[in-house]
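Following are the structures in question.
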Structure 1
Amino acid sequence: MVGYCSGVCTMEPQKAITHIVKRDGSVAEFDRDRVATAIYKAAAAVGGHNKDLSRKLSDEVVQVLSHAYPPPDMPTVEEVQDVVEKVLIENGHAKTAKAYIVYREYRRRQREHRGKAGDRRSRLPYRLMYENLLWNQEHGCGTVDNLNERIKDGSFPQLIKDADRSYTEGVFRAADAISSQQGTKLIIVAGPSSSGKTTTTAKLAGRLKELGVETVLLNLDHYFFDLEVHPKDEHGDYDFETPEALDIRLINKHLKALVEGETVKMPYYDFVTGKRRVDAADISIGRNQVILIDTLHGLYEPLTQSVDDELKYKVYIETVYILKDRDQNFLRWTDIRLLRRMVRDHAQRGYDPRQTIGHWHYVRRSELKHIIPFINDADYVLNGALPYELPFHKKCSYLHFPEFIREWAGDPKRRDAYIRADRIHNLLSQIEPYGDESAVPEDSLLREFIGGSIYKLH
């Protein structure tokens, strides 16, 4: 490790660094713009958007490197990154340095997983996991007891504001990335059930409009086949979680026609009756408009294969919340989404909550097969978890679980549902309730599930 000099010391002029040593040992030209971009992205991750400052800091990184590695010496990629971290910290940008460190670790884990035999791609959003872990530590909500304390000490409403702001900033960063990409004709918001795609799509559309990108929503939920054509299982339940539950042929036909400037007849699916009505409305896109869709299976290639890849931008949303309970178990992200769907399906689709939890094995099976394996195909990965939502879920759903546990105990055909119910009941039993829903803004992602959202996309 070389000795570094901070930006406040005096250095004699040196010839600027021109080359670096890559991780595989090869030599490549040094690109100072990449340093500036890396600093800017790290700053943007914590709310900073000052490109001039990023350039100034990158110049200081180059100055340090030039003195530490005079030609013909060359730094490695890792040594360049070490200097970036040091310059950020010494210039008072600790949060940006932390974001940069988190991303370095995320990339390291990605390389590690790619290098393991038989592990072709990582299925875990490591960047979001590290960012969420740090965020929870900074905001006092990383354990059940931390969360309960914020309710007891009266700071819970502030947690709601901070969490909503963090989520919205993530959406805005996605919009910024989309607006900077030329030629996009199809924006896809994908993610597993109840991850928050509807609200994310609405916020994304609003932000893109502010950036001069006009979108036209194509709701793929209306492309479901009639429910009656799907076979029932032994419990009388339908499996409509697979991509094949959608009319993929018609979706591709319509997407291709829309991209080529044609008008299509949009279908309409009624979730109450389980029936689809064809030719419900005309839809088309203008020359400067972009199609926007939100769907479970947006990363599933056959769903949008009629549109060239270079015309697509894919946003993936997941509920990443690193929370430890009193038994030292970590919260399962799928349980957050299950709770969300129980509330939404009961209020908006007339489903009994036991139907939702009993159906969840179909949800998980499809996610593991058709959604999660393709996470690395996304252009942007967004976190839709809200650290404040569990107390509201307790208010809405907790009383149902003892009945489910009694009903399904000892029933081998309901073993999966019983395990989920028992696990969630144990978690919610540790959570302090919080009944004041007025503290949740009308534009919050949580409103998509508990009701009262200002967004009406479906």
Structure 2
Amino acid sequence: MQNFDFTLNNLNNFFPENFSEEQKAKAKTFFLKELSLLCHKFYRGKIATIPKAGIYGFNWFNVWYTPGVSKISTTIRDNNDTSFDLSNRGNLVAVVSDSTRVLGDGDCTPPGGLGVMEGKGLLMKYLGGVDAVALCINSINAKGEHDPDKIIEFVKMLEPSFGAVNLEDISQPNCFKVLDTLREECNIPVWHDDAQGTGSVTLAGLINALRVVGKDMKNVKIVFFGAGASNTTIARLILKAGVDPYKVIMFDTKSALHRNRKDIEVDKAFYRKWEICQTTNPSCIEDIETAVTDADVLIALSKPGPDVIKRTWIQKMAKKSIVFACANPVPEIYPYAAKEAGAYIVATGRGDFPNQVNNSMGFPGILKGALMVRARKITDEMAITAAYSMANFAMKKGLNPDYIMPTMEETELFAQEAADVGTQAIKQGVARIQLSHQEIYDTTLRDIKEARSILDLLMKENFIKKPDIAFIEEAVKKAIESVT
């Protein structure tokens, strides 16, 4: 027990050697949840606010606050865009959620999403050098319904304080209306990470998976399992990137999507799903067994597994099949099981398995790039640019079936992504300022390194204290008990 590695690099070392692959997979999930609970209690969350301006004596408060700050107020009054230079607005993201679709846990009540939203802030700072504030809100109206208009109004009200908004964990169909309305009506980027972010990183993984197996995107047959905000946006971006819509079939909880799904057509709130019904699955196939036969790719973002995707489905797929099982916290099928069934490449949303297709690889760099050029929105083209940025970065490292995506440890990825996205924003005319690709890259890399240096210093000086080794011991003990 005394040799536990605080980096948690190999969780399998924590468990008995005679554990089966299934036992190890279940134990790892249980362990991470228990350790997370203990550590969140220890730290009381993950994010705090610290000043970034110096206090060189108490008279400096007359500069940072009244009377000196009056000059800042009147300068911004006369030109609102100066708020990006004279405050932290230009590097500040609001992470907004009503907590109605938190990971695989569903509606967790408004404060239930705080752990996830603070987590987004932690990732933004560490991976992208971006500051963030977690804002979980109550979207229930007088009728007792979750009202998308309340979220829309809230975001519009906070717009003057932030450089961008990251929408998170909002259930469908509300998420569609919220995003599409705010993208057009706000003058800062409003980004739904569960949708556009997941779409971008999934497209990146698909690009490289197809490179590994030697298949052309224009010719592959793809089955999507799950038709929520994530998978519908993934499909939209993948189709925009060149996949043939006639070779695409998507399934929701009832059946496959196709032009005869009148239940979707009449429900105007699900207009994004209806778009897919109209453009894909021309043969109106409804059976999953038929759909997966000879399919090259299966992309699942449905509900936590591990037996949601059946081994028999994968056995029917084409040679060198690709399976993305990206439900959290437990994938629809564990990677070992998918490979035993014949999958050549398997990806999940988790970092403790190879090929993590998780939006943590996307949003820090994408948002940083948009902030750097003060973009007014994040377009689909910017999300696709980010996908190719991620894919090409990994390709330079050398692809193989267990490495189709960059990892969070590859710091330069986020600077490259920010530069590519910022450049695309300038090209599309949605940027307020013009910067060179190199300027965006260098500034982003500097900000990331600065954020990490600050964190390292706080840890070194014990302002951030290391959790007790007993936390890991207790979590391991409970995890072993849970599967034996």
### Message
Taking distance in nm of label points 7 Å out along Cα→Cβ at positions 226 and 266 as the criterion, which structure among 1, 2 has the greatest value?
### Response
2
### Query
Which structure, out of 1, 2, was Cα extents along the principal axes in Å derived from, given a value of 73, 57, 52?
2
#### Entry: Structure with the greatest value (metric FRET efficiency 1/(1 + (r/R0)^6) of positions 178 and 218 (r between Cβ atoms, R0 = 35 Å, to 0.05), set 1, 2)
1
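Here, each number is a calculation from the coordinates, and none is a lab measurement. Since this is a predicted model, take the numbers as computed values, not measurements. Cβ atoms are built from the backbone, for glycine too; each structure is taken alone.
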